[in-house]
Structures are given as C-alpha cells and as structure tokens.
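Several structures are given next for inspection.
Read the figures in this text as sums done on the coordinates, not as results from a lab. Just so it is clear, the structure is predicted and the values come from calculations on it, not from any experiment. Cβ atoms are built from the backbone, for glycine too; each structure is taken alone.
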Structure I
Amino acid sequence: MLSENIKAIRKSKGLSQQELAVKLNVVRQTVSKWEQGLSVPDSDMLISLSEALETPVSTLLGENVVEPQADDLKAISAKLEVINLQLAQRKTTGKRILHWTLVAVCVATAAILAILFVLNSPYLRWDYSDPETAVLGTAFHVLEWLFVRLAPFILIGSVIGIILTRKKE
C-alpha cells in the first residue's frame, strides 16, 4: 500500500524518482526500493517524504490514491483551450492596435508634408539680423530638412505595415 501510494503521488506531482531523491537527500535507488516494496522509509523519512510530496502522512500510509482520470484531463484540456483563445484574442487586439497606429502615422506624415508644401518654408522670408530669429529659423529649417528626407521612408514603412497587419478574411 505504501509503495503504491508513494509511486502514484510522485507521478501525479510530475516528479521522477531522481527528483524526489534529490529533495529527500537520498539516492534514487532508495526511492525505487520504497516504490517496489523492498524497503520502507523510517518515521523521520516518512515525514520528509510527505513534505516533499506535499501530501499528508495518512495518505501515504493508507488512504487510496486515485490516479488522474480522463475527466481531469478533459478539465485541463478545457482550461488550456480557454487560455489559447485568450492568447489569440490578445494577439488579434495587438495586431489591430498596431494597424491603426500605422494608419495614424501615415495620415499624420501626409498631413505634415501637405502643410509644409502649402506654407512653402515661411522662415526663409524672416529677418535673420536678429540672433533669436536666426536661431529659430535655423531650427525650423533643420526640422523641415530632416522631416522631408525621412517622410518617404516613414510613409513607405507605414504603408507596408498597414498591408501586413490588415485583417485577412
């Protein structure tokens, strides 16, 4: 009875004989002998065994241990299915957020390019004899220069991202 209970509980906890032996500071062969009924643990070792297996001593000594049934496996399977559905929903939501963020970046880039085109670099007509105006005009020119050079790459990257993240039906 004890040997069968040790083996059944160890297996239900997903432990190998070696892993249980390490927890108890004994050799694997000792655990094997207990499970085969060739020897029995002493009282101190029985207490350590119950702690390692997280099982009451009374269960080890006499109560019948039932191995997991098919119903238990069905319950685990159902839980895993729910988790998989949640992960799929998270992935879909993340993809949708990325898609609409890329659409917003694309629209914002196009709008800024249109505004820059309509304004036609107004800072070029400023009086640069004033040092503050000169610094501000230079800063605007640098920002416009960088944006105009980077905007095509931003637009192309956004459009490619939009195509890759679109909802496929």
Structure II
Amino acid sequence: MECNFPGVNTVEGFWELLKNGKETTSFFSTDELDKTLPDSVKNDPSYVKARGVLEGVELFDAEFFGISPRLAEIMDPQHRLFLETSRNLLEKTGYLSDKKSTVIGVFTGCGPNSYFNNNVVGYKNKIDIHSIPVLSVSDKDYISSRVSYQLNLSGPSVNVNTACSTSLVAIAQAVEKA
C-alpha cells in the first residue's frame, strides 16, 4: 500500500491518524478562500469552508518522469500525485524494474478535474485545449494509461469510474484479472 493524505504521506502515518482520531482537514476564513469563488458561495451559511490540503504538491519532478514542463503545468494534479504514488509503491515493493517478465496492471479511478477549468482553459491563446496531449493529462479517463506508460508497465490499464464505489470496484476488477 501507498498513500498520500492531508497531514501524512505514509501508510503508517495514516493508521496513526485513524487510531488517534486526529483531524487533518484544513478550515479557512472567508478571506482565505479561492478568489474565483463567487461571493454567493463564500457567504452562503451552508458552504463548508474546509478541505484536505496535501503537502508538497508543487514539488512534482516532471523531468524525472520525462514530461515536459509545459505539459506538467497543465496536468491534473490528481494525475501527478497518482503517478508519484504509484512509482513510490513500485520502488518500495521492489517491482520498479526494467524487467519485462513481471506483468503489472493499473486499476484506478479519478475524480472530475476542476484544475483544468480553473487554471488551464483561460489560456487558450497559449495551448490548444482540444489537443490529445492536453486532453491526456487533463481528463480522468487517461489516469491509468498515463501511469502505465510513464512507468513502463505491461499489464492492463483500467479506469473505473463508479462514483463512491470506484476504489472497491477497481480492487474487485483487479482481483478478477489476477
């Protein structure tokens, strides 16, 4: 297992959080909220001004993964984090290798990409937002194939998007394929 959660980025740290009932959600004042949020949302009494914040997301090493800086800049942060986490897991478990004898598959799911709408679409004059490279780093449907390609994995690359049951369905499908 490998993980990256607000406040911890190890499985051991995650279990300690759970055992100790520690809260790692960040809470924000109205002034700290994203400036692009409409005032109607910011001032809505039912709007919860909280979210999980991961540390180090700006440290993605695009060059290490052979990704151009421009493509990394527009890449969905979920893709970047999943790629890093997948590589870390393979390295930690001894499966990171150039050997073609081990077949490793990727079964995963990804949430909608709000980063694209908030940070990429506005730069139509600098990039073609409809190009395959831009779509492949921005759309949730490419997350498993991105990891398989970047990490040179030869097993199945399956995206699972079943809303709240995605991770359990992905595990069930992976076990079926094994």
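Numbers at a glance
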| quantity | calculated |
| --- | --- |
| Among I, II, structure where distance in nm of label points 7 Å out along Cα→Cβ at positions 51 and 83 as derived comes to 3.0 | I |
| Label whose coordinates, when distance in nm of label points 7 Å out along Cα→Cβ at positions 107 and 147 is calculated, return 1.8 (choices I, II) | I |
| Given 4.9 for distance in nm of label points 7 Å out along Cα→Cβ at positions 11 and 43, calculated: source structure among I, II | II |
| Label whose coordinates, when semi-axes √(5λ) of the Cα gyration tensor in Å, for residues 27-122 alone is calculated, return 35, 16, 12 (choices I, II) | II |
| P(r) over Cα pairs in 10 Å bins from 0, in percent derived as 8, 29, 36, 21, 5, 0 - corresponding label from I, II | II |
| For 0.90 (FRET efficiency 1/(1 + (r/R0)^6) of positions 35 and 131 (r between Cβ atoms, R0 = 41 Å, to 0.05), calculated) the corresponding structure among I, II | II |
| Structure responsible for 6.2, with distance in nm of label points 7 Å out along Cα→Cβ at positions 19 and 139 calculated and labels I, II on offer | I |
| Source structure (of I, II) for helix-only ellipticity at 222 nm (-39500 (n - 2.57) for each DSSP H run of 4 or more, over all residues; to 500), computed value -11000 | II |
